[in-house]
1. For relative contact order in percent (Cα under 8 Å, 6 or more apart), which of the structures P, Q scores highest?
2. From which structure (P, Q) was distance in nm of label points 7 Å out along Cα→Cβ at positions 45 and 109 calculated, if the value obtained is 2.2?
3. Out of P, Q, which one gives 3.3 for distance in nm of label points 7 Å out along Cα→Cβ at positions 61 and 77 as computed from the coordinates?
4. Compute FRET efficiency 1/(1 + (r/R0)^6) of positions 13 and 69 (r between Cβ atoms, R0 = 35 Å, to 0.05) for each of P, Q and report the one that scores greatest.
5. Kindly point out which one of P, Q the value -11000 was derived from, the read-out being helix-only ellipticity at 222 nm (-39500 (n - 2.57) for each DSSP H run of 4 or more, over all residues; to 500).
6. Distance in nm of label points 7 Å out along Cα→Cβ at positions 21 and 101 was computed and gave 2.2; which structure, P, Q, did it come from?
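Taken together, the values in this text are just the output of simple stated rules run on the coordinates, not laboratory data. Predicted model only: the values in this text are computed from it and were never measured. Cβ atoms are built from the backbone, for glycine too; each structure is taken alone.
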Structure P
Amino acid sequence: MRDLAAAQYVLLTTFRKDGTPVDTPLWVAPDGDAAVVWTPRESWKVRRIRHTPRVTVAECDVRGNVRGDSVSAHAELLDDAGSDHVRTLVARKYGILGRLTLFGSRVRRGRTGTIGIRITGEPAA
């Protein structure tokens, strides 16, 4: 996950109940051996992850055009403290643009209106 976390954007693919994949390009930041992303708490991707934490991730550009191989992974929705940590990592990686985006989101949604997602390699069966 470290290589993916170093990318500017990743394409996070979540899966609907019927198995249909849904792609979303997101900012990503490294967190140890994991990658973390940040998104609105009420987004459909969060609902899909609640249903099934199985995801795939790949490096992409801002429009979601894939630039590398897709990797199977496991997504974990974080609590408020974990989400705060993700916001700090995003601000650190993306600099002034990251801080401005986080500020705008906080104004619109409040501190708990977004959630951090920790992405790790597929767990052993």
Structure Q
Amino acid sequence: MTRGVRGATTIENNEAKEIIEHTRTLVLEMAEKNHIQPEDVSHAFISVTKGVDAAFPAKALREIDGWKYVPVMCMQEIDVPGSLPKCIRIMMVVNTDAQQKEIEHTFQREAVKLRPDLLERKDS
């Protein structure tokens, strides 16, 4: 079965090194929390908000051991007034036996504001 695993983080500065670093940290935590191996990943979409354009966040995945061949696509997020600035979001589609409620979505830095409901303990 395939499942979507969400993740998001923010950057402080529109700098290539920072974009790559925070994307890498996010992907590694998403993989660790959900026991994901690169071979489990069908593909990943990465979106960025306006003003995050100093680097392709996908580069971070290609630099992680074993992740070189995971298909990744970057795109611009819809520019909604009042939305969280300097945000990088990932939707990773993985092959897993986990139930939907067992997926642990990952939100780092200022992105914890996006979906506090997904960060709460799952009781059902």
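1. Comparing P, Q by relative contact order in percent (Cα under 8 Å, 6 or more apart), the maximum is at Q.
2. Clearly, the read-out refers to Q.
3. Label of the originating structure: P.
4. Going through P, Q one by one, FRET efficiency 1/(1 + (r/R0)^6) of positions 13 and 69 (r between Cβ atoms, R0 = 35 Å, to 0.05) peaks for structure P.
5. Here the read-out was taken from P.
6. P
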